[in-house]
Structure I
Amino acid sequence: MNPYTFSLLFFSFCTFLIAVLIWLKRQDEVGMRYFIFCVFVGIWSSALSFVVTNQTPYGQALFCARLANMAASFISATWLHFIIVYTGYPKKFYRLLYFFIWRHFLFCAWRSRHG
């Protein structure tokens, strides 16, 4: 295990731990949105840790790279949703919907097979 893999796994574990603690402490919409954001960040860092290690077979590394890219595409949208809910501006929902539709398009493009 190289230090990059260890640091990414440690980051992933700490992110999940912080997300669960905040969700248990604050069980409202803000806590749930932050939990969802941290789940995507944790998935991204966990999947990326398998990509950077040398012991991962090619097929598994390719799947983990795609999973990391999929999770990374949802990070900005969930962060924006968290900020909108946290600041109390739900009237800006249409901008948020635009970002979610764009991220969904990227996710569908990720799932398509090209050669």
Structure II
Amino acid sequence: QVPMVSYWSSAPSLSDTSIYPYFGRTFPSDETGGLKMLSVLKYYELFNVAVLFVTDPYATGYVEVMRRGSQDPDARVNIAFTASFHSGDEAGTRSAVRAVASSGVSVVI
């Protein structure tokens, strides 16, 4: 029962008090950032977007938040396509970029 306070952990899963009852943070979770991104897209009337991201826990969590948030009818943002790649994988990166380019979506995050 030792409290732990993180200055940089942003994973939404760390907010689950049933698993981490003594965890706190000084930095907002990715939940906040992902939902704010949807708000920005809505504000600028960018309703149909693709997300291109690195396959790591941070980016994957952020994209999952955006996907869940986009299911809310008030969000008015459609995550039409996602593509990911592994850091340092040049061929995988090119493949992901090509997939996004051929998706027909003109807004890429």
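The numbers here are math on the coordinates, done by the rules we state, and not lab data. Predicted model only: the values in this text are computed from it and were never measured. Cβ atoms are built from the backbone, for glycine too; each structure is taken alone.
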Taking -11500 as the value of helix-only ellipticity at 222 nm (-39500 (n - 2.57) for each DSSP H run of 4 or more, over all residues; to 500) derived from one of the structures shown (I, II), identify that structure. II
Looking at mean count of other Cβ atoms within 10 Å over residues 33-40, point out which structure of I, II has the largest value. I
Test item: distance in nm of label points 7 Å out along Cα→Cβ at positions 17 and 65 calculated as 3.1, pick one of I, II: I
